[in-house]
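Below are structures written as structure tokens.
No value in this document is a laboratory result; all are computed from the given coordinates. All figures in this text were calculated on a predicted structure; none of them were measured in a lab. Cβ atoms are built from the backbone, for glycine too; each structure is taken alone.
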Structure 1
Amino acid sequence: MNPIPVNEQKPLVDRLTTACGGTYTPAQRRKFFISGPQWAAAYEGQALFHAPTRKPVAFEEVIRHYGEIGIAHWTTHDTDVIPTDSLMTDEQEKIVGRIGNSLRDNGVACSMVTTETFFHAVFAGGPAAESPAVREYAASRLSNTVGIGHQLGASYAVYWPGSLGYQIQGAVEETQTLRWYAEGLNAACEADIRIAKEHNRPTLKHCMEAKPFEPQAEILLPTSDAMLAFIGSGLLKHPEMVGLNPEYLHELMWGAAPRAALARALLAGKLWHFDINDGYRLKHDVDIAIGLVNPLDWLNVLVLLRSHGYNGPFNLDYKPPRTTSNDGVFSVSFPTAVDRFITLWEMAGEVLEDSIIRDATNALKAGGVVKNAKDVHEITAANKELLTLHELIGHRLFQILVGAHKGRVYSV
């Protein structure tokens, strides 16, 4: 094979992308509450052991591309778009004004804002460190982000307390640290109530995002379940304003089932926002795009959410691979991620309407005929054959995933 000249490589990628087919139009994509993060599109491929592989991308370019692709919502950390030293200054107001203009010009809305409380050296001891000055600064940052959210028309604020924990045992007193962290959230909610009134808008939905490990060795709120307990602990002044933003991979990382975590959040009435991506159990936070690792699991997740009427955002919290070019981020990575989500969402609708799954599920719920409800042997025998339907349902889900339910077969 002959080497491919640089000037022929992008046309080749474009040709093969078109040949893949199965794409949706920007108008079709806009029908879904899908949001694209500034940090995901601007990710340069850097990591602990990785040098950057892409050039920096400003928010104007990200928002423009999202509008072209059909991603109708944009999300950001405060310092993704505003330098730390410019926060809470006149320069911040100028930048927020530019962001607002860019959103309007490209038909994109800001749906969520979040505060970076993990990268800057000031947060070396976490956002709820022993120093009162650090905690006061963290509360100011959280409250400031709420204000940015209202200026840009956001409806959600997300909190990832990744540095809320410790490297060395005994270095922090966990109950005190959690009380201090609650004070930061309380400050954000109090600011929200005041600012929302000034802007004549509803208050934001404040959503906590769990992660089992990284960057601290031990995390104080590692799972969505831990955060549900924290919300109900009595430490928050406005627990009704605080819910969850589970991330698919964060729940998967520690060996759990994301669908089960989402179910518990649904039962608690706290599933308000959802970060979507993919990856592997018991691994680090690889942030692969949705459906590239666990498509069958994702189908089941979306069946759950569709059946419970979830109508919150689906935030594309993933990292385009280091091997993808700057152009490929917007011509391949984001469009295909959105299209896989839509395809899986539509498949989930097929699952809910499938007569075989419906009949099997109803039979399991009905159970077998039992005359003596206290006879354990009769109950066991009455349901023994029905339980085989569990495996049949799994097979039917696979058939729907690969199209076999519509007659797709392979020659042998």
Structure 2
Amino acid sequence: MATSVVMPALELAQETGKLVAWRKKEGDSVSKGEPLLEVETDKAVVEIEAPADGVLAAVTAQAGAVIAVGKTIAWILRPGETPPAETAPADSGRHAAAAEPVAAATSAPVAARAAGKGGGRISPKARRFAQEHGIDLAMLRGSGSEGEILTSDVEAAIAAAGAPTQVEVPGSIWRLMAERTLQSWTTVPHFFVVRDVDAGALNETRKQRGPAIERERSVSLTHTDLLVALVARALARHPRVNASWTPKGIRSNEEINIGVAIAVADGVVATVIKNAGQIALGDISVQRRDLAERAKGGRTRPADIAGATFTISNLGMYHVDAFTAIISPPQAAILAVGSITDRVVPVDGRPAVRPIVTLTLSCDHRVIDGAHGALFMNDLADAVRDPEKWLQ
């Protein structure tokens, strides 16, 4: 049976995806699981794998096209098969191979009919954006599939209407980051727990374990790698901090998947190290490096950004002493890590210079109360002060 290739839904409230490139051309043989195309969403550029073995045929979309989620854009045929006479929209999650279950099951809002010049549709996001900026939808011609009016069309209308030249129109990743942080900050009741921790032993563990990992795995061990491992072990003792808020209540997460915030050209992407408490330190280093390279190169895969239960944001390499981070729902917490700096602190009643790191835990008060947050930070501080004990 012919297998449809559709524009997948990879993110919450995704309405369209932009086809960046085909990795195969029409008539090529493809194998299930190999990269087939690249799609740009509001969050990242991801590789989509082939959903079946066969020959790529009936390609209806080319690079640069903006396509509605669920629309069939090609077929994979076995010997003797022919594509259906008409290409009907398909279930966005049915053949979207490579997406995590949560991502693949995400459904996009149905676009409403609009009275634009093109007679097409308008996405809910574009309609809201137009209303906020006083743009007359009847005067717009959509550039999306079947004339759909997209947010980018509204942005162009704003610019044409005389928007000040000094106003920067953000890219898709930055715009989504702005929307999500605004939603989190205004709907999630944040509170913060701060600890200054002696990082001398953390530095020593990196110094002692780093050469072996670099020799065996050809990757540098970083403070972030160590923190991912230690945070995962602390979360195992404090499952409430690893939980999520849902409309039905607090959901416990069996897996401990640590998101690591990575700066890319147009914003921040949180890539995910799965089951971080159950894999070796060297494996964490390799995964962190590979995830970062794909994210910075615009080759993020769906699984790279799905399923995080807790996030670490480390700005220590930018010489930031301390900061607070905004939670990424439905996660209930995020850890902000500052730089390790020499400070004068009391040691056995006398002043001494020690390497100190400031750790700031942002908590969702609907899931975590002050006591839970404090107890987690107590264990994390102990892990940073004595990492070898916790890494055994």
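Source structure of the calculated read-out (percent of Cα pairs over 30 Å apart, for residues 63-262 alone, 51) within 1, 2: 2. Calculating distance in nm of label points 7 Å out along Cα→Cβ at positions 255 and 319 for structures 1, 2 picks out 2 as the one with the greatest value. With FRET efficiency 1/(1 + (r/R0)^6) of positions 175 and 231 (r between Cβ atoms, R0 = 30 Å, to 0.05) computed over the structures 1, 2, the top value is the one for 1, the highest of the group. When distance in nm of label points 7 Å out along Cα→Cβ at positions 271 and 375 is calculated for each of the structures 1, 2, the largest result comes from 1.
As an exercise: FRET efficiency 1/(1 + (r/R0)^6) of positions 23 and 303 (r between Cβ atoms, R0 = 25 Å, to 0.05), calculated from one structure in 1, 2, equals 0.90. Which structure is it? The read-out comes from structure 2. Of the structures labelled 1, 2, one was used to calculate helix-only ellipticity at 222 nm (-39500 (n - 2.57) for each DSSP H run of 4 or more, over all residues; to 500), giving -8500. Name it. Only one of 1, 2 returns -8500 for helix-only ellipticity at 222 nm (-39500 (n - 2.57) for each DSSP H run of 4 or more, over all residues; to 500), namely 2. Between structures 1, 2, the greatest calculated value of Cα Rg over 2.2 N^0.38 Å, for residues 247-366 alone is seen in 2.
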